[in-house]
1. For structures I, II, calculate mean count of other Cβ atoms within 10 Å over residues 22-29 and state which one comes out highest.
2. For the read-out Rg and Dmax of the Cα atoms in Å, a value of 15.6, 57 was computed from one structure; give its label from I, II.
3. Can you say which of I, II returns -25500 when helix-only ellipticity at 222 nm (-39500 (n - 2.57) for each DSSP H run of 4 or more, over all residues; to 500) is computed?
4. Taking distance in nm of label points 7 Å out along Cα→Cβ at positions 38 and 142 as the criterion, which structure among I, II has the greatest value?
5. Computing mean count of other Cβ atoms within 10 Å over residues 46-53 gives 20.2 for which of I, II?
6. Taking relative contact order in percent (Cα under 8 Å, 6 or more apart) as the quantity of interest, name the structure among I, II where it is greatest.
Structure I
Amino acid sequence: MIWKRTLLLFVLLLTGLLLETSVLGEATLLGAKPPLLLLFTVALALGEGPALAAGFGFAGGLLTDLMTGLPAGLTALAYTVVGYAVGAIRAQLQAPSTWLPMTMEFAATLGGLMLYGAVALLLGQEAVGGRTLLVTAVFGACYNALLTPFLYPPVRALAARLRPARVLR
């Protein structure tokens, strides 16, 4: 059963990466592209918790780094931290509202992109930073918030379907 879950999460990962780099790669919102794998990571964190989301975020971030030529590990670090943090925050919420997914997607994308920029600046990449980073992060977060009603339900449905059955003994 676990191999089915792993296989379907891998298919979700590849689908998100292909959509992010090919289909939505040219569709920018004032220069910002939607980080779909971050959207998928947050959706998994809201439904499945921090452990699965952190693992998915790491794999998605590393694949994004390798596919786009970014420094290996920066996106993986940012997506892992965001996935774990959103999953941990979601565990503390008692009664989630219908606006929670869009709000969390916006805040998590903004935080993840700012974290990526901050770590990149610490490592000496001057091309990332300043006003450009803030504008890209805000519009990337807006883009993910706008895509949430369309992509969040299928990801959550897939994650719920993949949830292992609990055995009571």
Structure II
Amino acid sequence: MRYAEVTHHEWIAAPLDTVRSQFADLQHHIATDVHPKLRFEVLQQNGKRARYVQQVTLLGIRQRDVFVREFEPDGTMVDTSIEGFNKGGSLRFTFTPEARGGAAGTDVQIRIRLPLPPVVGALIRPLLVGQIRREVAAAAAEDKHDIEVRGYRPRAAAEPPAMRLAS
């Protein structure tokens, strides 16, 4: 199977635990409409796993997927589509502490990998990659604004970040 892949980095002036918690907090994203172009519905949530529905429009096509979210031992968050338009695709979020200009912060690497349709995949790849780049940059900027400007705070400071599931 062929894929369209995009990697984006976003530096956020906040501690790693806060950034990871915000990216994982589906309930917060739903309640505060962090991403106006995305719709989420939590189906199941427990421990270090979650199942949720995400709806988005790419290339003018409304896409609905069911994702499973898991955390790797290093804190990387991986969302894999198990049902829907992008079945087999994934979103991978890696969080690394990084100071810039004397300010502490976190570098977030976001890697999006979406399957291409078998027949026309090669033809639409450049268009899809371009739109994914724009959409992931916009979504990362919305998360950055939510954390740096709106002042996102984890709901349960004593709870480990991997336990606060929700993107």
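1. Top value of mean count of other Cβ atoms within 10 Å over residues 22-29, among I, II, belongs to structure II.
2. Going label by label, the one that fits is I.
3. Among I, II, the structure yielding -25500 for helix-only ellipticity at 222 nm (-39500 (n - 2.57) for each DSSP H run of 4 or more, over all residues; to 500) is I.
4. When distance in nm of label points 7 Å out along Cα→Cβ at positions 38 and 142 is computed for each of I, II, structure I gives the biggest number.
5. That value comes from structure I.
6. Between I, II, the highest calculated value is found for II.
Every number in this text was worked out from the coordinates using simple rules, so none of it is lab data. All of these numbers come straight from a predicted model, not from anything done at the bench. Cβ atoms are built from the backbone, for glycine too; each structure is taken alone.
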